[in-house]
Structure formats: structure tokens, C-alpha cells
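K.L.:
Below are structures written as C-alpha cells.
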Structure P
Amino acid sequence: MNRRALRRLGKVAVVMFFISHLAWAGITLWWHHTVGQEVAAEEQRRQERRQRFDEAAAAAGHGAEVVRRTPQWTLLADADVTGTLHVLEVVGEAAGIEVGAVKPVNTNTTGKQGFKVSGHGTPTAICTFLAALEGHRRLMIVETGKVSAGDETTLSFELGIATFHATGAGQ
């Protein structure tokens, strides 16, 4: 092959390289545009669902007002199983739920005590119970939760709750 043929082959390769990059840029731009439209459509659907939910909640008399306050938690000195069992029962009764069972669960984490709480109540009562746990002085974390249909007006629930204490924290 002579120089002229090599030069021409080089020019063809550069042009082909340039065309392929333009094609990929066009495809990328098209994909970007398509995804942007899909995201906008999904956001519109989400806003419409949220508006319908808010209207239904307002019509049912359940306002979606949530009052947030900064809780002041207390870390227990030791694992207070009896005290925590009592707190869970009292808070549940005050919230209007029926606590079926509350039992301690062993954990392998130092400074942590687990509990299983099960029972049933109305959705509002269960939410009130969870909010009361969140705002309680004793540090209680809901680690797991399972809610299932009960009768016509109630839900059954099972929660895994953990409390923490300072014993063994430095170990």
C-alpha cells in the first residue's frame, strides 16, 4: 500500500470514528430525554395519588397533621426488663391498643435488650402507640414490625423493640 492509500484509509477511519461518536451522543441524548419524561410522569402520578390520599383522609376526618417534638431520651444504667415491660403495657393501654403479649428477647449485642410486643388495635391507636414510644424518655427503637388485618376495624401487629443501656458500653 502506498502513502496515498494509507492517508485515505486514515481519513476514512477518523470520519467513521467521528460518526460513531455522534451516533452514540444522539442515542444518549434521546435516552436522557426519554428518562426525563418518564421521571416527570411518575412524579405527576405520585402527586396525584398524594392529593387523592389527603382528600380521602380529610373526608374521613383523619387530618395528616404530625406534631414533631425533640425527644430527650435517657440511656438506662442497666437492663431494666421489668420496667420496660411495664412501660410498654402502660403506653399501649394509654394509646388504646390491646397488648396481647410482651416478652423479652435475648440479644448478642452488649448494652441492648430486645422485646417482642404483639396485640391489636385501630390504625390510629397503633400510630398513637408508636408516637408515644418515639417520644418516651426511655430510649426504645422499633427494629421490626409486622401489621396484618384483624377484624373490620382493627389491625393485628407484632413489633420487635430494643432498649439500650450503659452497662458494658465500654467493652
Structure Q
Amino acid sequence: MDEGQLNQCICFARQTTQFLGLVDKYKNDPEKKLADILDEFSKPYTGKGDWKLETHPFLNQYIFIMTLYVEIVLIKENCYDKLPKIKTNELVPRWGINELNPTHDLKDFLRRMRNAVGHGYIEVSEKLEFTFWDKKPKAEVSDFNITLTERQIRNFSQALSYWSITGDLDLKDLGLKKL
């Protein structure tokens, strides 16, 4: 997969998630027409509206995990060598993982998250906390186990996607709410 194809996959997954989020947001509103939802969906892309991560409605866990596949697995497989050597605690807070304890090397963290998502080693709690784990082949016990809140994983996947497209590790122009 070349860089252009990866960027298309990321954008498609994010737009699909956004559109399904709007449909979910208005599912119990009989007055809301599809044309209104499409208009709201298209406004950020025409410069007439603003869509920010913190206002995005949360979808069901299956759609979210599908999006994580694109935003973590495909990015790891295509951009891993470009990722700078940096610790998670050195990242700007908008990455959502800068306060992890213990801190991780970002490349190793991405590799482990890729393995968890790619192999289905994920559990989702009723509180929308996501537990990811990874283990070495033939190992009985997991040697990577991390629980992230829904906001942390959304911020991480958004930041990683943004970095993979722009190369901006500091997320200077990313419209995330400061944590």
C-alpha cells in the first residue's frame, strides 16, 4: 500500500465513522431528514462548519474497532520506519498517551497496539475503557497489558492518523481540545 492509498483509507474510515455518528446522533429524531444529516456532515469539508474530535458521538464498539484497524494496524504496517524514536511521555498531551505509567517507546507501543488490534486482543468495559494486550508467540501470559479510556484511544488514533498524513508530531494544526 502506498502513502496515497493509506491516506485514502484513513480519510474514508474517519468520514464513515463521522457519518455513522451523525446518523446515530439523530436516530430518535423523527424531524431530522437525511438531507439535513448530509448537510451537517459536509459542512466541515466546505469550510462552513467545524467538526472536532471532542464533539464526535461515540459509536458502537465494533465500528470503533474497525476504525482502529485502519488507524493503527495499517499505519503501523506502512509508516513504522518513519516514526521517530520518542517516549510516550515526551509527546504533546493531545496524543492522549503522554501520561501512561510506565512510559513506552512510541514505536514499541504502536507495535504492541497493532498486535492487540490485529489479533483481536481487546476488551471493552461498560465504562468504555479499552484493554489491549499482546504476548510473544507461544507465550502463555501477556507481557503487554494496557487500559485506555475511550478519549485516550480516540485521541491516540486521531493523532497517529494526523501524524501519518502530515508528519507533524506536535499536532500543531490538529483541532483537538487540549486535555
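No lab work stands behind these numbers, since they all come straight from the coordinates. As the structure is a computational prediction, the values presented were derived from the model and not from experiment. Cβ atoms are built from the backbone, for glycine too; each structure is taken alone.
K.L.:
Could you tell me which structure in P, Q was used to calculate distance in nm of label points 7 Å out along Cα→Cβ at positions 39 and 119 as 5.0?
P.N.:
Details: P: 4.5; Q: 5.0.
Attributed to the structure labelled Q.
K.L.:
A follow-up question, please. Quick check on the output: -18000 is helix-only ellipticity at 222 nm (-39500 (n - 2.57) for each DSSP H run of 4 or more, over all residues; to 500), derived from one of P, Q. Which one produced it? Each step should come with its number before you reach the end.
P.N.:
Details: P: -18000; Q: -14500.
Answer for the origin of the read-out: P.
K.L.:
Rank structures P, Q by distance in nm of label points 7 Å out along Cα→Cβ at positions 31 and 143 and report only the one at the top, that is, the highest.
P.N.:
Q
K.L.:
Something else about it: Distance in nm of label points 7 Å out along Cα→Cβ at positions 23 and 159 was computed and gave 3.1; which structure, P, Q, did it come from? Walk me through the numbers before you get to the answer.
P.N.:
On the way: P: 6.0; Q: 3.1.
Derived from the structure labelled Q.
K.L.:
Which structure, out of P, Q, was distance in nm of label points 7 Å out along Cα→Cβ at positions 95 and 127 calculated from, if the result is 2.5?
P.N.:
Details: P: 1.3; Q: 2.5.
Only one of P, Q returns 2.5 for distance in nm of label points 7 Å out along Cα→Cβ at positions 95 and 127, namely Q.
K.L.:
Additional query: Given that volume of the Cα convex hull per residue in Å³, derived from a single structure, equals 132, which label among P, Q identifies that structure?
P.N.:
Working: P: 271; Q: 132.
Going label by label, the one that fits is Q.
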